[in-house]
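Next up: the structures, one after another.
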Structure I
Amino acid sequence: MTSGVVTAFLFWSSINFSILLGQLLNVAPFLIGAIGLVAAVPVVVIATLVRNRRWPQPGVNLDTSELRAGAKVVSLGDVDSATLVVFPTRKTRIVLLRIAAGKRARAEFVLRDKRGETQDERTRDVLAEAIRRTAIEMPVSKDDPTGRFARYNFPVNISLDDAVAVVLAPPAKDDALPIPN
């Protein structure tokens, strides 16, 4: 679930609980609404604080060449895979770049959001430089040790060059993707 859906669910659940409690205690409707709002706000604030503490946004530090993915910090040189995740919508498409350092850490960066917006140029440049410092390669399988058919065996994985290109120019709705649609 997305955080917006969870927030709305918590907000409405708090209000509904307050309405139920107010009806059981025979409290005036105006007071029920006030109690609902007073109860809903702290629930949403606490849920947001817990989410931000538990799952912080990923970040890169170019000075130390490190990737922070949640509570884990790994060297950018340990990052070895990149996948492109695309969600088509009516007006645009959401484009996410997932990078991973084996099974130790995984970070996800939103390149194009549901409104079709991208990060500012400075953020894209920093992320592109961080990607350049990684060891991203197309995976190979035991049945294809040369990687000749890697595009077909691992359709959402992208190479280092493709990852940098996608970060610098996130594809719009009608742009070609480096992965099959």
Structure II
Amino acid sequence: MSHSEAQAAREAIAQGHVDQALHHINNLTMIGGHDAEVQELQQRLWHYNNSINKRNLNLQFYAVGCAVLGYGLLSLESPAGWGLPMWGLLSLIGIPTMVGVFAGGSVTGNSKSARFWRSFTITAIAIAVYTLVGMLLSRSKMDSADKSLDIAIFLLVMIVHGIVAGVVSGFTGSLIRTKAGAN
């Protein structure tokens, strides 16, 4: 019995099913499995979790880097210079999709909701900052006396861009399947 539990734990770790591996390790402990075997399995599981955590952190950095680099490159030319259709495709679909792939892949487990919100948040913040900086630069070049509505307009545009790009990114991120038992 202890051999089958140990084998099942090894297979669960190899397949990335952490909960199953823990279940089998606990069963092995309960039935009086060899301490050395239990420690070896716990260590394997710890190494597996550690590698997954490093991978997830790296993917989060890649997602943020992709957003910063993408919107940074997009800011080299005004939206009019890119052409409105091309700017719209890049800023609201292209960059958010790439960010969603990285950010969605950084969440292990079965939660599509967690993958959606991680992707949404990274993209929405990035495009909101990009939009704010772009509008501030454009506004500084205008000679209009009435600037009373600037804050409301800036917030509205930032929120709309953030929601649209965030939803695209979130949808993409929720479709990403990770190795650790994702559905």
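Derivation of every value follows stated rules applied to the coordinates shown; laboratory data play no part. Worth saying up front: this structure is predicted, and the values here are computed from it rather than measured. Cβ atoms are built from the backbone, for glycine too; each structure is taken alone.
Just a few scattered comments:
- Origin of the value -26500, where helix-only ellipticity at 222 nm (-39500 (n - 2.57) for each DSSP H run of 4 or more, over all residues; to 500) was derived from one of I, II: II
- With Rg/Rh (Cα atoms, Kirkwood Rh) derived as 1.14, matching label from I, II: I
- Source structure (of I, II) for mean count of other Cβ atoms within 10 Å over residues 58-65, computed value 16.9: II
- Of the structures I, II, the one that -0.52, -0.85, -0.89 was derived from, the read-out being log10 I(q)/I(0) by the Debye sum over Cα atoms at q = 0.15, 0.23, 0.24 Å⁻¹, for residues 90-145 alone: II
- Taking Rg/Rh (Cα atoms, Kirkwood Rh), for residues 34-113 alone as the criterion, the largest value within structures I, II is that of II.
- Given 2.5 for distance in nm of label points 7 Å out along Cα→Cβ at positions 50 and 98, calculated: source structure among I, II: I
- Label whose coordinates, when FRET efficiency 1/(1 + (r/R0)^6) of positions 10 and 138 (r between Cβ atoms, R0 = 41 Å, to 0.05) is calculated, return 0.10 (choices I, II): II
- Test item: relative contact order in percent (Cα under 8 Å, 6 or more apart) calculated as 16, pick one of I, II: I
- Value 2.3, calculated as distance in nm of label points 7 Å out along Cα→Cβ at positions 66 and 82, assigned to which of I, II: I
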